[in-house]
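**Q** For reference, the structures are reproduced in the following blocks.
The numbers here are math on the coordinates, done by the rules we state, and not lab data. Since the structure is predicted, the reported quantities are computational estimates derived from the model, not experimental observations. Cβ atoms are built from the backbone, for glycine too; each structure is taken alone.
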Structure I
Amino acid sequence: MKNNDTLKGHYALFASRIFSGLNMNALKFLLPLYISPLSCVTLRLVFGTAVFWIIGIFEKPDLSSVADRVKLFFIGAISVFGYMLLYATGINYTTPVNFAILNAIQPIWVFILSVLFLGEKVTSNKVAGILVAFLGAILCLLSQPDKALATNPLLGNILGVVCSLCYAVYLILTGVILKRVSNMTMLRYTFLGGAVSSLVATVFGGFEAPMFLLQHNTKELGVLFYVLLFPTVVSYLLVPVGLKFLRPTVVSIYGYLTLFIVTITSLVLGQDRLDDLQISALALICIGIYWVSTAEEKSN
């Protein structure tokens, strides 16, 4: 039974990371020519909210308090909405590989925030891993892809760093509340908060989606449907399965699969061209995250 549970965890994370990786390439294709970043985020959050609330109807209610649900709502309104908007806007300006490299430092932010607010133990190996990973992030920030591939790589890279920090805040905040509520309750209320924020922003910013006005838009609609269903819904449902059955170190290492998928897909589609600086940044960040993850595992 234990082996079967472990396999479930591996399958869930493998599928989730593939969906997440292809999501970057899909958004790079859609934004901003066929749909604006804000409009895409609004569709994702509204769609995800509808699906999670429908699924929640068939689940046994948990004993979560009103206070916890309100907290989750505001976490979603700020962190989930902020993360998705930074994600969509950032990838609009830089290349998928650059964005994926910078997005990969999320575990580093999680550790730093855990040290500051949750009393996480600090060791020399963890500090060394953080320094190595941040050196890789700096190299990535300084990289300058071809202007035909990235309209404003420095801005996009900076947004990628802030995006990864925003998601780390989301993980820390929801991690505390998840000890008292179910995963579905967390998804329902955080996505609801994010959807409300996106709809308010859309009222002021407008809804721009030229793809819906095109006569031949089957390809564009197919890519959008993929973004709405797999990275937005399925991936969020699969991650908790991996967290349940696998060790934290194994879960963090699966983040490298996203980098691999994004890199290969971007090269095949012509969305990016790797240079020595990107390769060096990718290697340093992977080494740094692995170093911190293994050090954290040994200290537990």
Structure II
Amino acid sequence: MTIHDDLSEFLTSRRAKLSPEQAGIPDFGGRRRVPGLRREEVAMVAGVSSEYYKRLERGNAAGVSDAVIDGVSRALQLDEAEHAHLCDLVRAANAGINPQRRRNAGRTQQVSASTQQTIDAMSTVPVFVQNGRLDAVATNRLGHALFSEMFVDARPPANAARFVFLDVRAQTFYQDWEGNARQIVAILRAEAGRSPYDRKLSDLVGELSTQSDLFRRLWGSHDVKEHRTGTKDIHHPVVGDLSLTFQQMDLSSDRGLTMLVFSAEPGSRSYDGLQLLYSWCATHRVAPVESASVRNQVDRP
């Protein structure tokens, strides 16, 4: 599929989710051939001509202004993540195929030695650094121990999406496995809009699509989400059930990478479980995941 196809299918899927009543449009009855709003109705609410919107929904984004994007977003009642995704798709469709961008897309991402040092210093909470493809780029010891199931027999780099959809252990590890599966796909969809020329991302999506019916179905829904904070309920093989809150932060010194920090409410059962996992790390010599650049600096005489 091309970026123009992605733009077309995203707009079509959002239009199908809205009824005339939800959009504040009088419905005078009559049979609708497709679910949701008609193109003409979206155009009317967005303040553009029907032909202009039809052209956009066919993937032709030439000359589309920010005002038009805002109007379409308003008409389709897009949330913040969906609006950002639409902007990314329009920008990519207008940019076309840039050879330089293709050469740079999908490059290996690593944390700096100073970032790894900071992560390691946060020894009492699990820390996990990932890129847009959800590869595990770096962890501290407790982060590696918390997600130990993901690293079992995983080809490097371990990948959260591959773990969720292709490893049966994930269905026990995540207490809400299906919810996590939907979240994973929504995150990858958003990343595909930001990085349409990332060959490694395309290969990952192709691999998951051919090996998982659920992934293929969820990918076709074109849902996008940003998950900056929330709760993860997991069943850890060593310390049992944990309910952890997480905060996700972009690393300004390592562009394209995000850091997730997990914690539990003091005095809770999950807090005690994290303390137990911390003690287990100390006795079992759990090693953090480090970027190649960091390992090279450590190994260099």
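**Q** As an exercise: distance in nm of label points 7 Å out along Cα→Cβ at positions 78 and 262, calculated from one structure in I, II, equals 2.5. Which structure is it?
**A** Working: I: 2.5; II: 3.3.
Going through each structure in turn, the value belongs to I.
**Q** Still on this model: Upon calculation of distance in nm of label points 7 Å out along Cα→Cβ at positions 94 and 286 from the atomic coordinates, which of the structures I, II produces 1.8? Please report the intermediate quantities before stating the final value.
**A** Working: I: 1.8; II: 4.7.
Checking each candidate, the match is I.
**Q** So if we calculate relative contact order in percent (Cα under 8 Å, 6 or more apart) for every structure here (I, II), which label has the highest result?
**A** Values: I: 42; II: 19.
The maximum falls on structure I.
**Q** Suppose helix-only ellipticity at 222 nm (-39500 (n - 2.57) for each DSSP H run of 4 or more, over all residues; to 500) works out to -25500; of I, II, which structure was it derived from? All intermediate terms of the calculation are to be shown ahead of the outcome.
**A** Numbers: I: -25500; II: -15000.
Of the options listed, only I reproduces it.
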